[in-house]
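These are the structures in question, set out in turn.
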Structure P
Amino acid sequence: MELNPLKQFLVVARLEHLSRAADELHIAQPSLSRTIARLESELGVPLFDRGGRLRLNDSGRLFRDHVERALGELEAGRRAVAEATSEGLGSVRLASETFLTLTGPLAAYKRAHPGVEIGLHWSPPEDMARRLRAQEVDLCVASQPIHAEGLESVQLFEEAVGVGTPLDHPLSGRTSVTIDELADEPFVTAREGHWLRRLLDRLFAARDLSPKIVCESDEHSAIADLISAGLGIGLAPAFARRSVTRAPVAWIPVDSPDCRRTVTLYWGADNHLSTAARLMRSTITSWDWNTGNPPANADD
């Protein structure tokens, strides 16, 4: 099997939509359809169910997992050879839902290793396991658990998530607030899939409620500014509250043990990590998240 058809298959498997996959790959849809048909003919089984909408079937999922690992190993081999034949530390690719949390350790790492090429990739948590298996990235930082085999992890920190309100909001002087008291409040939040939105939906669903969302933002750093401007209230982690660049908002604890986030670093258990990636892992795991101070020793 040639590599290019396998790479195209992975895009179709991820999107489960031929026209969108063809657009992403910048090829004609009929050509992509023929590629998938040839793969299925070679394997002797269909990889997709085509009843109404394209769906990856059990054989397709099995084949996808093996293709991801195979292409990931090829990429790891390429990078290992490049590292072995150069005098540098290699490169490192880090994926996260938000990089605001990571600015401290990233800045310290760059100061300590200015010659290392760092690739930062935004990724939703549901895509992180696939990207690690395929070795598209070396490390992932998630604010919600990733349930997948073949990963290793270190919990970085756990923190409370409160409610941010404008300073003149009626709730701004409260020492705590319940979810029921927030039922009629307008919310500014992230789009579906982001950990902040998932937490909001989960907290309300547990009480048979739905949040009143007046603004969904892709610019997560702007949420505090929108709250401060009086457009609504919103969930905000304690880490954001400590940020020196935060907008002037009141932060109120939520009276619920589930209103928390756990930030975890993940990597592939069997993946080859470059020296640069191992140093990045060491910097992040040894960072003092309570004080924001750099680690005493960033070497792995």
Structure Q
Amino acid sequence: MTSDSSPAPRLGARAHRLRTPRGEFAVVDVPPAAGVPVRGTALLLPGYTGSKEDFALVHEPLAARGYRTVAVDGRGQYQSDGPTDDESAYAQVELAQDVLAQASVLGTPVHLVGHSLGGQIARAAALLDHSPFRSLTLISSGPARISVSQEQRVKLLRDALAVMSMAECWEVILAMGPPEEVGGPARGIGGQEWLRRRWLGTRPAQLLATGRQLSVEPDRVAELSAVPLPFHVLSGVRDDTWPVPDLDKMALRLKAHRTVIEGAEHSPTIDRPEPTARALADFWDDHQPDRRDRRDR
């Protein structure tokens, strides 16, 4: 991989546009490995300023376990279309409806996975209609709003977007160091030039609207706990966006399976992809359609 390369998908991966009644979404779609019994399909939602490529390193180990994985750019995120200036298009309920449409097109109850902001959108989708989902995994995604320190950094980014172009903001990001999820030179998969292209591909209105959501999201754990799905809360050992003890408490409130990935921080799929993929597949294996649905305790 060169310094300017994008993350390389595994052999057999197909990058295409998933057509839904709510529009087309850019996806990386990876089938189960040849000769492996097919065990299910997972829909993977990235976080704030992220993209489908954040799951690049977990596709292959999940394919080896028999899972088809479909990682998606949300509306206005990197290679998926969306309005540049209309923030209402990125209201959480709109993004949640997009996820329901994506799951419906995949044609079978899917294991839904959301990282950070993607986890809060996944939660909103499950609260609207849980029927398209076989399970819900929240990766480094907390019970309510982000931490004060991250809220301040997201506010700085939103303030900059209000008066600067995306290209100008990127230069500021490089100078000051990004919010934890921005994917500057020290974060993300791929070279700096690819990360810049991803940033420039994302719509400003999407960043403004979702950044605001992260800063005001209410605690909806009690609501979610009433949804009849198996839950999985997965994180690294350290997280500046939501403190790990808060994730522990959320898991208890949800009666969720809990995984902490040693050596990982806010982005386990990037920091420690092999153990993260193993934890996901182990959880999904326990919730196959031929088994009685139950929540891990």
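Data table
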item	result
Per distance in nm of label points 7 Å out along Cα→Cβ at positions 29 and 253, the highest-valued of structures P, Q	P
If FRET efficiency 1/(1 + (r/R0)^6) of positions 53 and 237 (r between Cβ atoms, R0 = 35 Å, to 0.05) is computed and equals 0.40, the structure in P, Q	P
Mean count of other Cβ atoms within 10 Å over residues 69-76 derived as 25.9 - corresponding label from P, Q	Q
Entry that produces 1, 6, 13, 18, 20, 19, 13, 7, 3, 1, 0 once P(r) over Cα pairs in 5 Å bins from 0, in percent is calculated, selected from P, Q	Q
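Laboratory data are not the source of any read-out in this text; all were calculated from the coordinates shown. The model shown is predicted, which means the values in this text are computed figures rather than measured ones. Cβ atoms are built from the backbone, for glycine too; each structure is taken alone.
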